[in-house]
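**Student:** In the part that follows, the structures are each spelled out as C-alpha cells.
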Structure P
Amino acid sequence: MISSLKNRLGYNKLDGDFRELLSHSKNYLSANVFLKGLSFLTIPIFTRLLAPSDYGYISVFSTLTNIFSILFILGADGALYRYYFEKKDDFFSFMGTNFIFLVFADAVFVILLLLFKDVIISFFSLEWELYFYAIIASLMSIPFLFLLNYYQCSLKSRTYSILNIIKYSSITVLAIVFILLMKEKLYLGRVYGELLVGLILAVFALVVIVKYSRFHFDFKYIKYTLLFGIPLLPGALSQFVLNFFDRLIINQVNGENEVGLYSFAFNIGMVMNTFVMGMNQSWAPLFYDRLKNEKNSEIHSLSPKYVNIIFSVAIILILFSREIVFVMGEKRYHEALNIIPVVMLGYVFIFLYTLYANYAFYHKKVWQITIFTVTSGIISVALNYILIPRFGYKFASVSALLSYFSLFILHYVNVRYVLKIKELIPVRKTLVKLLLILLSIAVFYAGEYFKLNEISGIAFKLLYCPFVIYILYKVK
C-alpha cells in the first residue's frame, strides 16, 4: 500500500539526491517536531506542579548546563563533523584523540569553575547544590554529544533522532515522577531526572565510542580541533546568551506579562525554526559531500527544491498564524498574534544565512562565522535597547528580524566577494521568491486590519495559499 502511494505521488521518480534529502529530513523533522511538541505541551504540567521560584531555578539550571556544555565541548563537535568529510581514513583516530584531550581539558575547566564558584553562584543567585549538579550534567552530556555528531555526519539520521527522542522523553517523564514524590525543593525533581538520564546515556555513548575509536594521542588532531573549534566558541556562547537577552530587556522595561506574551509568540515561531533546522541537518551532509566532489551542478539542481520547501512552509504558517494562536493559546495570549509573522520571517532569514554559511563552514572560515554572529548579536542588543523602551515589547521581534537579516547579508557578501566562490547557489531567484513571503505577510495584516470573520478569512486563505505556492514553484 505504501509502495503504491509513493508511486502515485511520484516519489520513486525523484532523483536520488532529492530522495536522500527527503529521507533524512523526515527523520530529523519527525524527531524535532515530537520534541518541540513535547516541550510545548508539558509547559502547563510543570507550571501546575511547580511554584514560580522552582520554575525559575530550573530555567537557570538549564542555562548554566548549556553554557558549561559549550565550554566543555570546546568546539570539538564541529571539528568532528568537518573532519569526517575531509579525511575519512583516520576519522576514528581523530575521534579517539579528541576524546582523550577533552577529558584533561574539562578537568581543568571543572577546577576553574570550583575555584570561582562563589562569584558565579552569587551572580546567578544559585545554591551550591544546583551549581554542582549543573557541572555534573554538563560533563555527562559530552560523550553523548560526541556520539550524536558522529551519527549525524555519517548520515545515520534515524539513530540520531531516536536517541534524542529517548533522552528528552525520559527526562520529562522522570522529572514529573520525581517532582510528585518530593516534598520540598521540587525543582530538584527536574534536575534529578536530567542527571539520571544523562548518566545512562553517557555510559551508552562511552561504550560505543570505545568500540569505534582508536585511542592514541596525536597532537596534529588536537591542533586541527583547536584551530577549527575555538573560534566557534565566542559565537556559540553569544548566540546562546543573546537568544535570551531580548526577554531580559522586556522584563526590565515592561514586566513579566509582556515577557510571557513575547515568549509565547516565539514558541509558535519555533515551529518554523524546527523545520528550518531539521532540513539543514539533512541538507548539510549532502551539501558538503557534493562540494567535496565538485558536483556543483547537483547542488544547483537541489537547492531550488530546498528553498521551495522552506518557503512553502513559511507561507502556510504566516497565513494561518491567527488560527494557530487561537488553538494553542488562551484569549490572554492573543495580543501576541501580530508579531508572529515577523518572527516567522526572521526564521526564514536564518534559513537563508545557513544556506551560505555552510560554504564558509566547509572552507573552515570559522573566525568569519564567529565575527558575523557576534556582530549580529551586537546589532540585536543595540536595537533592543533603542526600540523596546520607546515602542514596547513587540518591537523586540523587529530587532530579532533585523539581526537575522544582517547575518544573511554578511554571510552572502563573504562567500560571494571575500571567499570568491564561483559556483555559488544563486541568490537572485531566491530573493524573487522571498517577495511571495512578503506578499503573504501583507495579506495577513490586511486580513487583521479589515477584521474578516473567521469563515471568510479561512476561505480566502485556502484559495490564496495554493495559488501563491504554485507561483513559488513556477519561478525558475
Structure Q
Amino acid sequence: MLVKSTHFPGEICGTRNGSPLLFGVKTDKKLKVDFVDVEVSDNLSSFPVSENPQLRTSQSRAFFAEDGAPSAVEYFFSSDPASVVEHTKKVLYLEDNDIAHIYDGELHIHRATKLTGEESTTRKIHDLDMELNEIMKGPYKHFMQKEIFEQPESTFNTMRGRIDFENNTVNLGGLVGALSGIKKSRRMIMIACGTSYHTCLATRSIFEELTEMPVSVELASDFSDRRCPVFRDDTCIFVSQSGETADSLQALKYCKERKAITLGVVNAVGSSISRDTECGVHINAGPEIGVASTKAYTSQYIALVMIALFLSNDSLSKRQRHIDIIQGLKNIPAQIKEVLKLEDKIKQLCNDWLNNQKSLLLLGRGYQFATALEGALKIKEISYMHSEGVLAGELKHGVLALVDEELPIIALATRDSLFPKVTSSIMQVTARGGRPIIICNEGDDVAADMAYATLKVPLTVDCLQGLLNVVPLQLMSYWLAVNRGVDVDFPRNLAKSVTVE
C-alpha cells in the first residue's frame, strides 16, 4: 500500500503485508553502501518526528556518494521488478511490516513491529539481472508468442553452469548447505498453484524413482485449508514463477512453523519465497510478461528434474538412468526448436476446425497426464474455450459419455511404457465416432493411423517428453486466442502474480 497526501507534498509512505512491494533506486553517483538500515520502534507513536510532523531523521548512509556528499536519488515503486528495469537496475525489496518513508529524496525504513532475532536489520539494494530488451516484444505480436519461442534459450539458461554433460553430473549450489538434511527426510511435499502445480505433477514420478522417497503434490490453497500434518523430517518444495503467490506463502509460513526443511523453486530473484525458504533453485527463465506461463513451465520442469538428479547423485544403481536423463536434457533446447516449426500446421488446424468449438478434451497418462492438465489450463485461460485434461485411464469412468463426432479430443500418445494403454483409450474414442488430434513421435505410424490429425514431436527420455509435448499445446492456445480476438497477454479477470488468497 502506498499513501500520498496533498498536505505533505513531495512525501510518500509505503508499507507491505503479504503482497510484494519494491523500490527502484536511481542515482547519478555510486552509492556508498548497498543496503539501507531499518529504524526500529516499539510502536508507531515512537517514530522520530519533526515540527511538521514528518518522519525525518538523518539521511540514510546508503545515499551518500563515495565522496561523502549526499546523492540525488529517484525512486520507483512497483510490485514487479520488470516494470522498473527501463529506469534502473537497483531495487530494494520491503519485508512484511516494513514502512518506507520518502521525503525530500531521503528514504527511511521503519518497522511496525519489533525485529525478531532471525530478521535482518538492513534491506539490501539488489542489482537486477535483466535487460530492457528482455521485456520488449521485439518482432513478435504478443509477449506470449515471444516467450513460447524463447524456450530453447530459456531451457538452456536453466541448465547452464549446473549440468556437466561430459561427466554426467549435476551441481546445484543453492542446495548444498541443506543437502544432508533433505536426504534424511521422511517424505517430500511439493506445494504450488496453477501451472507450477502441473510441473510438480509432471516430475513427481521421477522424484520418487530417483530418491526412493514418498512424494506428494499439493495445491497450496487446499494444503493450507486442510492444515496437513507436517513434521521436521519433511522437505517441502515450493514452486512459483513470481515467488509471491499468496497461497504458497501461506503454506510456506505453516511449514516453517513446524520446522520442516523448505526449498524454493522460483524465477524472480529476491522474491518472498526465495528469501523465506532455507535453500532453493532459481530457474533463470528470464522475465515472463504474459499472464499465461509458458517458458517458466518448461524451466521449472527442468529445475525439478535437476533437483531429483542432484539428490541422487551418489546412487550407483541409478547411474545409467542418470546418464540417460542428463543426455536427454542436453538435447532439449534443440528439440524444442524443432517442435516450434509446427506453428503453421497448428495455426491451420485451429482455422479449419477448432476456432468455432466450445469445448475440448485432452487425454494423457503417466508423465503426460500433467501435460494434458497444463494444455487444458492454457487453452481455457487464454482463448476462453472450455477445456479439460483427463487421465486416459479414467476415460471409461464417465468422460466417455461426452465423446461424439463433434467434440475435439487431443490425445498425448508419445512412446513410453504406457503407450499400449494410451492407444487403447484412443481406440475407445474412435469407436464412438471421435476424431482425435494425436501428439505422437516422429515416424510413429501406429498412432497416426488412428488420428484425425497428428502433431509429431521428437522422441526423448520418458520423464522429459512432456517438455516437448507441451509446446504444441502452448501454440494451439495462442492461435485460438488470436483467432478469437481476445487479449492474449492479459486475459480477463487474471493477474500474473496472484498476491491475494
Structure R
Amino acid sequence: MNDESDLTRPSYQFILKDVNAFAAAPLFITASFITKDTASLHHTALLILQDLLQFHLKDANPEALIDADIIRLNFVNQYAINENKIKLYEEALKNIEKKYSDNSAVAQAGYLRANIYYTKGQDFDPLTKTDNQYEIKRAKELGEAIVKKFPKSEGGVNAQNLISQIKQPSLTMETEQVNIPGQPFRSLVNYKNTRTIYLRVIRTSTEEIKRIARKETTAGWKEFTKLNAIKNWQLTLPDPQDYQQHATEIKVDGLPVGTYLILASIDSNFSLQNNIISRQTTYVSNISNEQKVNSIELTTNEYGSYSGTFKLPEALLNGQFSLFDQNTNSYEYFNIEEYKRPKFFVEVQKPKGTYRLNDSVKVTVAAKAYAGNNIDGAAIKYRVVRKVVYPIWWQGGYIRKGRYANRHNPIGRNNEMEITNGEAITNAAGEFSVVFKALPDESVDKKTQPTFNYEVTADVTDINGETRSGNTSVA
C-alpha cells in the first residue's frame, strides 16, 4: 500500500477523514468513501481492504480476518487526517481484542494498543507534562498480559520486545567541573529503572585520565574501574515505578585539592556486563573567578618588546583567562579548554528517492566508531520537525506578476511543528530506523505554494555517556 511519490496530485485529492474508516469490520465494508480523485492510491487501498474484509468475514476460522483487520486499522491510523484518530484507533483495537479474545491473532492488536500507551508515555515531563506519567507502566502491564496469554504469537513476541525496551535502565551524572576544597558539593543524577546506585571517588590526575581515555573503549573502562577509590558508598533513589526518566541531586562529601573521578554504577561490582557506568571528572581548587594565578617581572629589549612563559596550575577551571600589562594597562584574553577526542560519529542518512505529502518516510540513523566498529546498544533520542518554506517571491509580499495583490507575508508566521519524537536503542549494526508520516500543515493557504521540509535530528549516547548528534532534511 505504498504511494507512488512522483505522481502529481489534483486539487480535489482524496483525504482520509471519514471516521467510518475506523469502524468495526461489518460496518467498514459498507461505508462509502466517495471521491473524484480516481488516481488516489489511498482511496484504492480502502476499496481493496473493504473487499478483503468482506471476503474473510465468511471464514470459519477468524485468524485471517483478524490479521486483515489489523492491517486495515494500521493503514487508516497512518494516513487519516483526524485529531481524534489515536482514540479511534485504540477503541478499534480494543473491539478486536474483545470480540476474538481466545484467538492468538489478537495478541498483535493488544501489542499495538500497548505501543499507543508507550508512545503517549514518551510525552512526559515531571514539571510541565505529568498527565502521561504512568502510560509506559500501563503499556508494560498490557504487554505482560499478552505475553502470559499468547507467549509464542507474533503479538506476544512483539510485546516481550516492548517490555524489554521499557525495562531498560539508564544512568548519567553531571557534576560541577570545579568545586571548593573541603566543602560538600552536588551532582545531578539522571536515571531510569534503577533504585540503587553505587558510587566511587578516585583521586587521579589529568594525565592519567587522558592516558586511559585514549585506550579502546572496553579496555579503558576496565582500567577506570580498577583504580583505587578513596570513597565508596551507595544511595537509594526515589522510584515512583513509572518507567520514566527521572533526575535528583545527590551530595558528595568535601574533598581536598586535586583531580578526581566520580564513577556511578547500577551494579555494586562495577562490572562491564549488563551494567551502566557513568563517569565524571571534577577538580577541587582554591582558585576562584577573577583571582590572580601567577605574575612575572620582565625587561624590554632594545625594540621595546619582551617575552615570557607562565605555567598554569593543573586544577584550574577551564574558561577565559587574561594577561595584564601594568605599564600599558592593556589586556589580552585567551581560553583554556579541555579537548575530548570523539570516539564515534552519527550519520542520519537522507532517504533515497522522492516523497510526497502523507507518504511514510524512513530515515536510518547510524552510529559508527572512528575505529570502524558499530556502536550497538546506544541510546537514541530523535525528533522530526516540519518547517514551511515559501517561494522566494513571497519575501517582498507580492506575486509572480509583480502586482501587490497580497501584502500579508506568510514568512512572518511560525510554522514549525514537531511531527514525532522518541527514544530507541541501536541494533547490532549500530542503526535504528525513524519512520514518520510527511504530514502537511493544513492551516497553510495552498495559494502561497508552500514547501514542507522535515528535519530529522538524532542524539546518540553510547554506554560510556558520550553523546554525538546528526541530522538531515527531507523535502
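**Student:** Kindly point out which one of P, Q, R the value 3.0 was derived from, the read-out being distance in nm of label points 7 Å out along Cα→Cβ at positions 37 and 261. Provide the component values of the computation, followed by the final result.
**Tutor:** Values: P: 3.0; Q: 3.8; R: 5.9.
Answer for the origin of the read-out: P.
**Student:** Moving on to the next point. Computing helix-only ellipticity at 222 nm (-39500 (n - 2.57) for each DSSP H run of 4 or more, over all residues; to 500) gives -10000 for which of P, Q, R?
**Tutor:** On the way: P: -28500; Q: -10000; R: -7500.
Corresponding structure: Q.
**Student:** Now a separate question. Comparing relative contact order in percent (Cα under 8 Å, 6 or more apart) across structures P, Q, R, which is largest?
**Tutor:** When relative contact order in percent (Cα under 8 Å, 6 or more apart) is calculated for P, Q, R, structure P comes out on top.
**Student:** Here Cα Rg over 2.2 N^0.38 Å was calculated and came to 1.29; which of the structures P, Q, R was it taken from? Display every interim value, and only then the final one.
**Tutor:** Details: P: 1.01; Q: 1.07; R: 1.29.
Going label by label, the one that fits is R.
Laboratory data are not the source of any read-out in this text; all were calculated from the coordinates shown. Bear in mind that the values here come from a model prediction, so they are computed numbers and not experimental data. Cβ atoms are built from the backbone, for glycine too; each structure is taken alone.
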